[in-house]
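Throughout, read-outs are computed from the coordinates displayed, never taken from laboratory work. These figures come from a predicted structure and were not determined experimentally. Cβ atoms are built from the backbone, for glycine too; each structure is taken alone.
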Structure P
């Protein structure tokens with residue numbers, strides 16, 4: 001069991017907070033901030049006996065790649081962090097993880113990079129040791145950077161073989177003219193090709209962002225909280241606090257007027273249209289993240305009028321695709337439609353405009369809204385029952401807000417949304433002046 005706040009307070013000069021979340025998710029939580037600024041969130045849940053997730057969130061992603069010509073370095077470190085240290089070289093590290101039965105992975109997003117371990121709770125002491133070592137003692141040479149840059153270039157070309165990457169690059173590149181959200185977490189092709197010559201910049205990027213006070217450790221599952229916390233103190237306590245030297249991220253000016261761009265795909269493919277409306281940043285306890293998901297379902301979900309008309313009825317659209325992701329700064333509410341024929345493009349856009357106008361006019365289907373809210377709330381709580389899924393959800397909240405407990409402030413926001421909230425969001429955000437359109441056409 002996790003120790004009480006009082007017991008933790010006796011263990012050292014720490015900033016402490018305890019929070020009791022909904023019992024259907026996990027309770028209690030203990031949030032600790034070490035003297036060097038490292039944040040630690042321990043969450044007990046018995047949903048997966050004997051298993052635990054150990055995630056390290058670095059609040060650095062493509063948003064932090066502000067120097068022109070130097071994109072892709074957040075994603076680079078997702079790779080190079082597996083290159084080992086003098087104590088744990090990569091072959092030894094991989095063999096140890098395999099022996100422990102631990103799945104290890106990592107991913108890079110716009111606002112953060114997350115390193116994920118999931119496996120037997122008995123392996124946690126060794127996981128803490130290995131993770132503390134690589135975050136404090138990572139070592140890679142210039143030739144290793146050059147080798148890894150070639151791997152990343154291959155990954156880029158692989159993703160570029162389908163239209164999705166081209167659509168995303170066109171969307172964010174058109175919507176954002178100053179903010180680093182204007183490039184994807186992969187980075188631009190030109191910058192990836194130049195990466196082998198950027199060894200000095202890679203070291204600077206690591207020094208800037210891989211700091212104790214820019215990292216959050218999440219331990220979720222069935223474990224001995226006191227023992228794990230003691231091990232974290234022992235292994236990370238000596239991680240020296242460094243003064244941050246992050247360059248400022250430029251603000252994106254308000255969009256004035258619809259923007260539209262065209263992508264010509266050289267191989268035969270289904271035509272597509274992607275729409276992105278400027279949407280606010282995600283903050284703990286506010287309605288924007290919940291509104292993002294609710295609007296997605298109301299407009300484009302399987303029970304929506306657009307799906308009934310364009311997919312099932314007139315069959316002008318093969319499918320709708322979209323994403324919902326919290327962001328640190330204002331980003332996009334975006335959705336795409338794969339068309340059955342190029343000749344349907346204008347009709348599909350007209351139908352989407354009509355449904356958005358209905359919401360802005362106050363014509364919200366009350367029964368559908370109630371069903372959507374219930375569906376999303378149930379889906380979210382079911383998703384949070386496993387340690388890895390809960391750790392992933394908390395990681396996204398940390399990336400957007402910096403607050404390890406922000407997720408709990410948002411768990412019941414969806415159920416409190418009203419028709420007026422939906423109408424106001426449509427009137428405020430789903431407007432032409434804040435919209436970007438990408439048309440993908442075949443040869």
Structure Q
């Protein structure tokens with residue numbers, strides 16, 4: 001019922017949002033008599049524009065990566081679907097160039113699978129991550145499907161299914177030539193997926209980079225962790241799970257709705273969002289188009305959320321935040337215990353942000369204790385001073401500080417690069433500040 005009420009409200013607000021958008025243009029266009037004759041027309045236009053953005057519906061953004069610079073040369077980028085499953089697409093960003101030297105360089109570059117979070121936002125949240133990686137790597141990314149768009153007859157999607165998807169993607173790319181990077185939520189299922197492959201005697205990826213994830217959510221718990229740990233499983237089941245309304249392909253499917261997740265995101269820092277929207281209003285009044293556009297780009301991404309399958313979300317709450325099954329050694333998938341200590345041939349890099357308010361200090365670094373089968377010389381940790389959760393994979397700190405460490409680490413353990421004396425990655429298991 002709550003989901004249906006939300007959809008009804010959204011439908012009612014849609015005409016108002018369009019009216020506000022038209023009014024904003026009417027009061028700002030230089031040839032409009034409303035703009036020329038209305039006192040404080042700039043403020044009226046700015047107010048209407050802000051109302052439009054607060055009331056509008058936000059669709060899934062595009063990656064919109066059309067070209068990238070490789071060795072000083074612009075190369076074209078095409079987004080391709082490498083493998084498609086009901087709840088996820090494996091995307092490949094194929095690079096093209098008519099420069100033979102650049103083509104030869106790109107051919108020898110490492111292959112990276114970026115496992116994006118299935119935790120509210122779309123995989124386009126990692127646009128900056130992908131764009132930077134493309135400068136020196138062949139890049140694949142998991143593009144999770146909004147659960148409300150998956151017909152109910154397709155069936156359920158559990159945390160175990162997430163693990164199987166990751167394994168299938170690794171096998172499709174080729175584990176022997178693949179480096180895996182997991183950002184936030186997927187650090188846990190990715191570690192489980194690679195652990196199970198190692199236990200079964202399969203080839204595992206050359207390296208795994210884990211960034212800001214709740215490997216051991218008991219360490220430095222954040223507000224997000226506390227909510228998951230202090231509420232019962234039944235509370236989540238009864239209060240945040242709803243059925244998709246009839247106007248979507250996934251009608252009847254139980255989900256954790258995106259609009260509830262978005263409410264939670266905003267509630268974590270309401271003052272920051274209020275201040276940001278007021279600054280946007282002032283930027284419009286002053287005519288600061290660059291700052292206003294930066295605000296639009298951020299909130300176009302931030303406000304675009306997806307529904308998560310209910311069974312997957314509830315499995316995550318119980319397995320990761322209540323039973324701590326991975327660190328306690330009690331996680332069983334298809335009758336097989338998840339044993340990170342069985343991983344021996346995959347190098348490990350963990351990355352944490354000093355100011356991360358989603359995954360606290362030490363939560364990601366806990367992977368080193370679990371992966372005792374990996375030689376100490378092949379384990380690295382990197383602390384990013386001044387970086388929050390998003391700062392470790394997006395923005396200036398990611399581009400200037402984190403990416404060079406990731407690039408060097410991957411180069412060290414990539415087979416072709418290993419013969420070419422790559423640069424030195426972050427110091428082994430020592431915190432390095434930036």
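One of P, Q was used to compute mean count of other Cβ atoms within 10 Å over residues 180-187, and the answer was 27.1. Which one was it?
Going through each structure in turn, the value belongs to Q.
Given a value of 0.05 for FRET efficiency 1/(1 + (r/R0)^6) of positions 116 and 340 (r between Cβ atoms, R0 = 25 Å, to 0.05), calculated from one of P, Q, which structure does it belong to?
P
Ranked on mean count of other Cβ atoms within 10 Å over residues 68-75, which label among P, Q comes first with the largest value? If you can, show how the numbers build up before the last one.
On the way: P: 20.8; Q: 14.5.
Top value of mean count of other Cβ atoms within 10 Å over residues 68-75 goes to structure P.
Output the label of whichever structure in P, Q has the greatest value of distance in nm of label points 7 Å out along Cα→Cβ at positions 268 and 284.
Working: P: 5.4; Q: 2.7.
Ranking P, Q on distance in nm of label points 7 Å out along Cα→Cβ at positions 268 and 284, first place is P.
For relative contact order in percent (Cα under 8 Å, 6 or more apart), find whichever of P, Q sits highest and give me its label.
Details: P: 22; Q: 17.
Result for relative contact order in percent (Cα under 8 Å, 6 or more apart) over P, Q: largest is P.
Out of P, Q, which one gives 0.35 for FRET efficiency 1/(1 + (r/R0)^6) of positions 244 and 396 (r between Cβ atoms, R0 = 35 Å, to 0.05) as computed from the coordinates?
Numbers: P: 0.95; Q: 0.35.
Structure of origin is Q.
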